Structure I
């Protein structure tokens, strides 16, 4: 389907993918800090304001598989450029929003753009660096940039909102999208699509996109409608029915399937996605509970609270750097399990927070442990999920991996947030809030232990041929 180019510029590809990942990670967190100012500036109601977050989450989570398939079918560079253009223009439009509907619409389109460009970028990284030291280094850089973007988003959101105005939490993505677009347009060689195996499976695409969108919607709305409510149960049942119908269609269709189900027989793909779902649930909850504890219990302002996330980002960078060094000696399975257990230890420490605690004792030290663990996980899980996959399916595999992270994050925030709220109870004090957040952290620790068990139980041990040519390919059964 694709012919390999002889004009590959790995450094430019890595730079473009790094900018893309930084931008997407930053956008996931930069808006949250500015929500009160956004509500005041545009006149959002309390219910309407949640859609500034939900609109992005729904389209991002729902369209990821479609975006990954588009990258495989129509070319990674082309789809990446389209996604960057859509994302950048939507960010610009969101910054100029005059009424709530304008901003929600812009965030919706932003999510579609992100779902298009994220799997295309990751697919480019996987095919440009197929093996050896370069692959380990590239995915180490990717994971470090991923963490820096998320943490910097919290810091940038607080500073921009406080000193420049909330509109800049939208405008900030525009120059990054432009830089990534120029890098990709000039330095990434176009895929030459020579053959296609058949007409695209449009029914499967509709079922998968609709099912994933409803699944994310049902989960994120548990902040308003309990898990046991008729609305939530109905939404989740419809989502499950659509996804089951999608599997049936993919097994029987004579068209080119959206996801070839045989892809899941690859233990590295299925194991990495299961691990990624659990890690996503815990990692998304990190910023949520830490932010609430710092501001609601310790009384720290948004800008200063954002600054306090920097050690966490540096810890992830340290973990990612360590992965580059250890990746030549230890298997991906070992690094994933070790990282998950180290993060679990950090979250167990978080679970000891107190209402009269301090940033240094209750947040700084455990965050350094947890963040280094996350850094050990991020690069290997992406590398494992895409290595050994047919080049014609790397976009699909990348879309799957992004979907598992997004679904895990949505379920984690909803489930752990609900548990924390129930533990807090009706009487809201510093003590009761702390009890709720502590429970949330403890549940995250338990999920991370399960992730370590998945790494050992599902992924095969990697046989290292030589440090210079290690490919992180799982052994066959």
Structure II
């Protein structure tokens, strides 16, 4: 064995059995995504007990999402520079400690600060789990299976939020929505210390502080501006100001990375790999598709069909199970078929499923108008999400695994944040046009139907972008 191969093997962060590493990565991802949605059901109880104002309450959710998406690029780069195990355990510790602070909070400011810290912990965790998969599972079929399991765990985490949050808030207290993370985090820290070797990439590099500041601040400002569109018009200074400032900072970030940074936070050479460039473009579009499926379908069930939050979560459970099964199947097929066939098949499901779902109205039945199309859409998500993640993180140097993982996660999160704002605005505008000529439920249904048609359009856009991938492209 050559010295190069020996060094490469030593650099891989593996010290325990692969099943333990896979369980660590999947459980960490499940917990991170779960906490983006589990709080929603508990918000009324939180407001009553802590005395939140109507404008302050959304920041229990937004504080987490903003720092999660905004700091992920930095978290990915830090994982490459300081070691995947170190960043994974540090992220778990910060996530668990801030969960404890949130669960014990006695004032609104304390809970929001805890959620901001939670988001930072999540931004350290998510790219580190992808980096661990990239470096520990190097054989093609094993890597594809690992991505399938990782993607499925995140999808289940997103779907389980309403059910788990509703059960905990009703049976125990809203505080357990946060406190449950503490024992789970402690176990995961122990598993990480046992299963991952404490190696580094071997490169003696420093963190690109200028890039870190401009990139992180740019993303955070852009996402903050987009979030403000939920309460203000798109022409409001509260929306345009932060969004434009964020875009300018991202332009500065790009110039710094291309011209001035000797050790850039995001080496632009990574985008010469077509899978990284095209894969991240597709993940941006996919974020809006996922929001349309899980978030707006839940709203349709509650606001149009009259389901409770818990009933809506249970109503989406068949789709979540379908997603898990299909994601594992896609992982098995990916080494043989490559990326493009699976993406095109998934996009066909999006077009058919969202087109069907867009026909639902206030008098629709669950089985014929919601269950059928959401199962079809879940097949599409199961085929595309792990495939896109595999495409966006493949064929990069091992020392860039955390950076590329952070980039892929950021693309998906930013796509979801922008998609949520745009689709919410479209739904509200369409519903307002129907008010007066129909019942409130029918007006809302018209707004959601427009969202589903727009999601079908995003599916078509993903299919078109996928044609930029080489025909032989594998995950």
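Where a number appears in this text, it was derived from the coordinates with a stated rule and is not lab data. What you see is a predicted model, and the numbers here were worked out from it, not measured in a lab. Cβ atoms are built from the backbone, for glycine too; each structure is taken alone.
So mean count of other Cβ atoms within 10 Å over residues 20-27, computed for just one structure, reads 26.1; which one of I, II is that? Display every interim value, and only then the final one.
Details: I: 26.1; II: 20.9.
The value was obtained from structure I.
With mean count of other Cβ atoms within 10 Å over residues 260-267 derived from the coordinates and found to be 13.4, which of I, II does the value describe?
Values: I: 13.4; II: 17.9.
Considering all the candidates, the number was obtained from I.
State the single structure among I, II that was used to calculate distance in nm of label points 7 Å out along Cα→Cβ at positions 148 and 340, giving 2.8. Intermediate values should be presented prior to the final figure.
On the way: I: 2.8; II: 2.3.
The structure behind it is I.
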